[in-house]
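> Before anything else, here is the set of structures, which you'll find just below.
Nothing in this text is a laboratory measurement; each read-out follows from the coordinates by a stated rule. The structure presented is a predicted model; accordingly, all values stated were derived computationally and were not measured. Cβ atoms are built from the backbone, for glycine too; each structure is taken alone.
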Structure I
Amino acid sequence: MYGWCPECKAVVLGAEHRCSIHGVVEPLLTFRGLEMWPLTSFEKRLINERLQGLELAKGIFAVYNDRYKRRRIVTLDQPLVEIRMTKDSLLINPLAAGKIEGMRVESLIAANEQRTEMMVESSRYLAEREFKRSDGNALISFSCGKDSVALSHMLKDLELKNVFVDTSIEFPETYNFLKSLKDGGWDIDTVRSERNFFSLCPSMGFPLPGNRWCCKTQKFEPFRQYLQTHFGEKKVLVFEATRRWESIHRLGEPAKREHWQICNQISVYPMLDWTAMDVWIYTWKHRLPVNEIYDYYDRGGCWPCPFGLVYRILLMKYTHPRFFDFLNRMGAIPRFRSFSVKSCTEGKLMKHLVFSDKRLGNEVAKLLPSESSEVHESGGIVCVPSSLSKKKIEMLVNRANANLVLGK
């Protein structure tokens, strides 16, 4: 899916491995991921500070997740740096030496010009075709991320309203970016959830990958209300910048479907086949505004998000330490959780929840029926029925953590 043009000294996108200037090029044989994206400026500084004998100089460096070896690779035509996640930090290893210049933005744009034009043409065709069938009931779901900015710019001739859902837990950089766009004349409506995320945590537990209740309360419900207010019961075409290469779970996503939570929303994904690097090349080519959050991370979104973002959370130790500290105290970082589950040493049909923080153990015990649980060592050990599932145990501990941290 990716090639390397030695003349342009740039990554070439697409299965054809064809540079727009120099024709067919060799594929990147070492690539072992779904997609690649640019290394952030903060990550580059972190790498250069920690490594001796290797310096990542000016220019763009590509990054991808090696799913086979569970590591993150910084690369050009060959891998340069390996980043692994340890229990509580990042382990950075050099795979090359010396001072290495990155790709020039102009070279990336030129090498991929034909592909970019093709991707834009295809995306606009899908969007315009579906818009003609919508009777004008259409808008853009706008997140202030790079993808939705590119989509809004691409579809500007349709004069669609951009709608930003304020979950109340966005990064400060996103709020600043939203303000700068509005001040610059971008047509953006903002709708905010009426329910406070932090007040819901004690009863719902902190969100987990298998219990993402926050999407419904902070995103889907306020957006549903917006559609109801502006369109009533009519079907509404919502253009979204969802991309299939973002996640293995999105590989089979169709380009158009009904929303699974909002009955009158028809989602259309004009950029479904774009990679992250496609989006960045389009952004650089058209000099689009960029959310400052991309100085730190390869993706934005809600800062407490638990879904597959452990690497971002580890970076937050340095970039947003206050948020990291909160997540750590909430027990929201799996590898930092302060409890373990062990079998009963007395042979009873019980599980022992062993807590390093006895206050947390006692808080968990308050949420359990006294007749089916036991507390030992002043809260250091809580015995629960062996039938209690791992998911229910995690939800109990999350609720208890929320009660402690939020003072409920």
Structure II
Amino acid sequence: MSLLLSLPLQAAAASRIVINKGTNQLAYFKDGILLDVFPVATGRQPGYTPEGDWKVVVKQVYPSWRSPAGGPLIPGGVPANPLGPRWLGLNARGTGGSSYGVHGNNNASSIGAYASSGCIRMYNDDILWLYDRVPLGTEVSIINSIENLNDWKNTVRVTVNGSKPQYEPHLGPVRAGEATCLPVRPLAAVMGYQLYWDEAGHVLTLANFEREITAKPGSDKVTVNNKVYTADKAPFILEDRIFVTATFLERFMGAEICPKEGSRTLDLKLPANPAYSGLARYQLSLRVNGKSIDLPEELAPLREGQNVLVPVRGFCTAAGAAVSWNEAAKSVEIVNRASRVLIPVNGSPPLLDGTVTATRANIRIIDGTSYVTLSFLTGVFGFLADLDTEARVLNITTDFTRVLSGPAPV
């Protein structure tokens, strides 16, 4: 049986450390989740580093050091000090936290070896990271086993379409129970999704051109294009990052998981259409002058950066304008009783009643449908747009009264 399964129940505490003298490794848990495994150095002799269950009772920045054989006190932060930048003192063998500890080093080549007088050495970057996350009272188990603690990880490497996402140090794939969980932000970036966080509602939104996914950390309910599903495990917040399971990526974000026999690499495939780059579906209800307007599912508004894009024909027709294709000008033409707008599809400036307007339309033609920014339409035609982000309703107020039909689909 894996040692991971036989750890005491304290492993579910807010912070916990397991050190294996047999393999010179340190595993760090937070809230029962295995974040990472670090290489360490332990005692030169088998009995030097004390096995057992201890606690962190002292934390010190740039600790001073004196050789056990005597000599001058070497201040912290100087190259001659072997303790490095941080000290996590343990109450091992009845001591008060000044004899045994987890600390940095001044000899990086010793990490991974049996080299200390009993303490646990780490790379300096690693102890700096760990120190900030380990409070006083943290449980520390020191064991002696041949088991590689890296085997406690379900996944050690993730690729998306052959590329490796860029994680922050020690915040890549983690093990939560039997599930592999991953930080969603770096994955969303390489999977072609835009990520939005609503701090007030505590809601995560992931969206590309085809899907808009909303989820709330701590809840297993996930909404995809207005349909509600139940996830196998709720997204959760760890280290101020949102983590989701690999199954979440497959089931809701559309990734294909390509397992490799005998490998702990998680290969994900999600081909991205460059025509949709930067576009995110925005599931909104449309109301014009208080009346609900039903747009087809495939004509949902989009987000592009800070801009909201709306389908020209569906939106303008609902608002009382006429939309047609002007072949001579190679432009989308919008007419109401007061104004005529031409929007060239080649990106040239729009024309308002024959005059160039400085207002950008940012027109996008996607699968035969024209989209322009909502701000362009409100600025040109003067109607009012109120976006209720909480209710997800776009309210339009307009005095348009005339509807014309164009000869060709746009």
Structure III
Amino acid sequence: MSALCIQAKDVTKKFGDNIALSNVNLSIEEGEFFSFLGPSGCGKTTLLRIIAGFESLTSGSLLIDGQDVSRIPAHKRPVNMVFQNYALFPHLSIADNVGFGLVARGNKDKNDIRSKVAEALQLVRLEQFGSRYPQQLSGGQQQRVALARAVVNRPRVLLLDEPLSALDPQIREQMQEELKSLQRTLNLTFIMVTHDQSEALAMSHRLAVFSAGRVEQIGQPRDVYEKPASVFVARFIGQTNLLEGTVKQIESDFILVDCGAEILFRIPYAGEGLTGDAAVAAKPDAKIQLNDSVFLYVKPQAINFASKKASSFDSAANGINIFEAVVESASYQGHTTEYILKMKNDCRLKVVAADPERKGDARLEKHDSVKEGDLVEGAFDVLDCSFLKATSAQEPVALAYAKV
């Protein structure tokens, strides 16, 4: 196990009566690419600024390499930050922008500064641009300059505040790979704030999902995506269909959930949690009883459907959940087509299938002849769905999503 680099212990931050962070606890390992993920106003940027030293704690403590830095000013912390707007000095050359931090920290050796600046620019593949000025560079190149300036001092921790949000999609994807490569090369601890789920999933070793000043879940991207710890995480990470239901039957390995209008779905369950290849539970010790309210969730990619007339789904198969629906809409997305299926209980399910003109998706033949307004039969494997126990705080969120 790697040594801990950052530890937040019961971190609380208040702005007047507004609680931006509430008893946040998390640990980040040395050399880890860690992301803070969540919607606007969830507290993720506030925590990043606390680590940087730009905001003070209301209560709790923040440790870097085991030392409490809560009262240490920003310029004395072993961290650097890449700002969302890059914050380059327009009157300085690229080389002088990159070397600014070295000079600010008291380095007066011009040869050493020149050497370190050249090395930093080489790391971001801008070694030929040292004499230019920020306004002469593209957005992606300015982002690289900001990165070079941040790493030239070799900080223990690099903080990235929405670093790719201002870039075009194609450049953003390229910069994602470059950031990951830079982190591997330097073996520094990177902490990135983002509201982009795909960005966090693609780049992080681990991530923390924030909501309303609290950490909802911490884990590796695949675990958070496939095993959400709450309805909020299930909704926020990727695309997820959420359906409210009531437990009507408890079997040895499954529960039977009534979603209304005679729509019944079987979900994996084994005593104190879920089992199966894709089985997930909100809490390992969650107890389920008859008539409990739960939220079933299933990913859009896991659902298949076909015209009711042409359907060949085996209704007698215990491993498949089958339902009837009407195709409400079909939206071509390039490599995929997204369908909205409206069930008899007025809930809608999103289905994502590969482009019908492309090969490799066995479902496509069944989708080709389906039009908006058609009655279809949908199906998904029992092991591709799971559930979360409902709480009073979760119900309004999930209901709003399921009924949209």
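> Please compute Cα Rg over 2.2 N^0.38 Å for structures I, II, III and give me the label with the greatest value. Write out the running numbers ahead of the final one.
Details: I: 1.11; II: 1.37; III: 1.17.
Comparing I, II, III, the top value of Cα Rg over 2.2 N^0.38 Å belongs to II.
> On to the next question. A value of -2500 was computed for helix-only ellipticity at 222 nm (-39500 (n - 2.57) for each DSSP H run of 4 or more, over all residues; to 500); which of I, II, III is the source structure? Show your work: numbers first, answer last.
Details: I: -10000; II: -2500; III: -7000.
Computed on structure II.
> Determine which structure produced the value 1.7 for distance in nm of label points 7 Å out along Cα→Cβ at positions 78 and 110, calculated from the coordinates; the candidates are I, II, III.
Details: I: 2.5; II: 1.7; III: 3.2.
Matching structure: II.
> Let me ask something else. With distance in nm of label points 7 Å out along Cα→Cβ at positions 174 and 374 as the yardstick, tell me which of I, II, III scores highest. Write out the running numbers ahead of the final one.
Numbers: I: 4.6; II: 3.5; III: 4.1.
Between I, II, III, the highest calculated value is found for I.
> From I, II, III, which structure was distance in nm of label points 7 Å out along Cα→Cβ at positions 62 and 294 = 1.7 calculated on? Write down the numbers at each step before the final one.
Working: I: 1.7; II: 7.0; III: 4.1.
Attributed to the structure labelled I.
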